[in-house]
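Participant: Presented below are the structures under discussion, each in the form of structure tokens.
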Structure 1
Amino acid sequence: MKNNQLNTIGLRVVTVSCLLALAPISHAEIALGGNNGWEFSTDGSINGFLVNESSDAVPENTAGGNISGEDSTRVRTGLLPAVLGFNIRSPMIDGIRGNARIGLYPQIQNAGTKNQFGSQIDLREAFFRVEGNFGEVLVGRALNLFQAKNLLTDMTLYGVGVQGGVNGGGTTLGRIGYGYIYSNFNAQMRYTTPNMSGLQFSGSIVDPSQIKGDVAATETDMPAFEGELSYASTFGTNKVQAWLSGLWQEASFTTGGDVSARGIAIGAQFAMDNGFEFLASGYTGQALGSTLMLDSDSLDSAGEERDNDGFIVQAAYTMNSTKLALNYGESNADETDADRLSGVRHISKQSSTTVGVYHDVNKWLKVVTEYTRADNEWYGEGSDQSADVISVGAFFLW
């Protein structure tokens, strides 16, 4: 059985309001304000890449894996879609300020044919925040906490990385499934503490998901819970950040019995004043899935949770307005008893190495080129596959 699950899935990736805050390139919001203290602003970006992929065929009798098995050339969106964000900010009244954001996220390419309209306007953010001395409360649809910083610190965020399905109308994978699992955007209620000398905690009650794989646990009578403990500081002119995030959720089968998905993720990033930057992050858990969280391959055919883990190591050097970066990452899934008895070879490891050059032409224009080598391995003899991906593109940011 061949399984190219991402040919039909348009991944929904990352809030630009968070991304621009982490990026070295600066941006300018377009803001309007009135005498009554209310403010309106917009921000966003558009990107496009020329992507060439040379790929081995998918091995026979396999399940899982995100390399398409096709040679291709595309003009497409990278890991980030385009975005247009609308922001409303209230005046400070009685020590409380409100913010609201709606983010629209389209891609630029059609799906496989000229008239297969895969490009779409996707509403990924719709939330408001209330801020004060007590911290911050967020209500609405926003990027989840678990593994969010693992994704946001990945250098391929502003590139292509692993392409995934070559005929889709969505984004590329970057390192999703190759070092972390996609956090996604979900409805939630979140509390974040005030910043305590660089230390912060966030906890969220999240709209629960079905937990799916070869079978699906579809009944959810409890919400999901996610949390993140983070620390950020400067030591002289050096910068450091570290984080720990977690996820827990249960779901039940209609025929009886339940399963639980749980995981932890960690990471640390150190940026030196001489231009060097180092990053390491990882995760472990059960029923997390190999690419899309709690989906596709979280459970085996007997309804047992598969164990998952992965990591990224990354190094970069920035000189003037140009960053040279290299990273490696992998995601692993354990084989269960039911997998061994099925006669189908399930995915074991997905790994990739990316080298990239990211140059800020000015405050609103970034050009990027990357080379990625992706490798998939399945359980059983002779079950592997590789792909080489070369990309060049640019971002317009505001």
Structure 2
Amino acid sequence: MKGVTAAAGTGVARGLTTGNLCAEVHETHTGVVVLMGDRAFKAKKQLRTDFLDFSTPALRERACRREVELNRRVSPDSYLGVGHFNPPEGPAEPVIVMRRYPDSARLSTRVRNGEPVDDHLRAIAENVACFHRDAPRGQSIDEEATARATSALWHQNLAELKAYAEAVIPQRSLDEVTRLADQFLAGRTELFGRRISERRIVDGHGDLPSQDIFCMPDGPVLLDCLEFDDRLRYVDGVDDAAFLAMDLEFLGRRDLADRFLDAYLDSADDDAPHSLRDFYIAYRAVVRAKVDCIRVDQGHQEAPVDARRHIEIALEHLKSATVRLIIVGGGPGTGKTTVANALAHRVGAQVISTDEVRRELQAAGVIGGRVRELNAGLYAPENVSMVYDEVLRRAGVLLRHGWTVILDGTWRDWL
């Protein structure tokens, strides 16, 4: 048997079947899964792409063993080991042996059925955050999450998608995704550097779709981490969690996606800017669109529609990821602070108030003078200039770190 195909998967099922047990065969873009009794048997397809190589039995054996090793980090009771299917002719084919979980417990199934999943999502968020806390870190891992490395990954994925322009994905959509991604990446070196210095980059899971998460009575089970390229698992924790958020949105539940990411950030004690969440959701949608395009080549009828939907999600979140500077102005007592704070809550922005900065500078002895006098004392032109200069300096720092900023002040002499 030359590797595994969908048809060969049926042969694997027959070879594994004993007694009256029935087997189900499911195909993915890289493998075949045989479900039988309380076990699942997973074999790799014989294929080679730009991002993986399963072209020989030895390479498939290595990939299977590596997959078991990596997945035991987060689901030690689910991955039982590597066995072999011995065909009538040819070399033995490696098969990952796993516990089988009921389809009804899949997160994707529960979401599609409209079941309440908030408690499950909180448990998954805590599980992922705990996994990230204990995950390996280090220089080689950090290097995969720099601004330069992140840009390279984006452009690699977009270059591969260009082969499907117009035939599957509208060219104008790919062009807009490229433009918005480049716009976000420009000037974000400090943001990515800060994430590295805060030790947010981990050897993570790398592949968290809802169909591979099972909501069991004793807690969530997360399966099938990315095993074929270690570098693609070296990610920001938000990037790792963003995969599931993206997938929940793909299922039509943006509300669940937002709640899951909120719960993850809370569990991880992470104050990542909202723009970074959107950026990584968009990235995961682009990667998934690429997988959809591979499935187009494999003849899957639904794949073109899925690819276009994933690109739509990427576009929506790249637009939301745009970092903005917003000015709210007006005279004293006009409600500008109320407007600024309400807007900040809605768009996930940071507010810098001239009143607060003025009080801080006064307390530090940088400025001083009588109050309640226009153009004199505390509000003398030189003091006003120092306040507004400090406001703009702080805004620049936050903007470079990926925050949308709202400036709250009168701006009488500035606009």
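Participant: Comparing percent of Cα pairs over 39 Å apart across structures 1, 2, which is largest?
Facilitator: Once percent of Cα pairs over 39 Å apart is tallied for 1, 2, the winner is 2.
Participant: Comparing 1, 2, where is mean count of other Cβ atoms within 10 Å over residues 150-157 highest? Intermediate results must be reported in sequence, preceding the final value.
Facilitator: Details: 1: 24.8; 2: 16.9.
When mean count of other Cβ atoms within 10 Å over residues 150-157 is computed for each of 1, 2, structure 1 gives the biggest number.
Participant: Upon calculation of distance in nm of label points 7 Å out along Cα→Cβ at positions 38 and 270 from the atomic coordinates, which of the structures 1, 2 produces 4.9?
Facilitator: Going label by label, the one that fits is 1.
Participant: Additional query: Determine which structure produced the value -16000 for helix-only ellipticity at 222 nm (-39500 (n - 2.57) for each DSSP H run of 4 or more, over all residues; to 500), calculated from the coordinates; the candidates are 1, 2.
Facilitator: Details: 1: -1000; 2: -16000.
Answer for the origin of the read-out: 2.
Participant: Which structure, out of 1, 2, was distance in nm of label points 7 Å out along Cα→Cβ at positions 262 and 286 derived from, given a value of 2.8?
Facilitator: 2
Here, each number is a calculation from the coordinates, and none is a lab measurement. If you're wondering where the values come from, they're calculated on a predicted model, not measured in any experiment. Cβ atoms are built from the backbone, for glycine too; each structure is taken alone.
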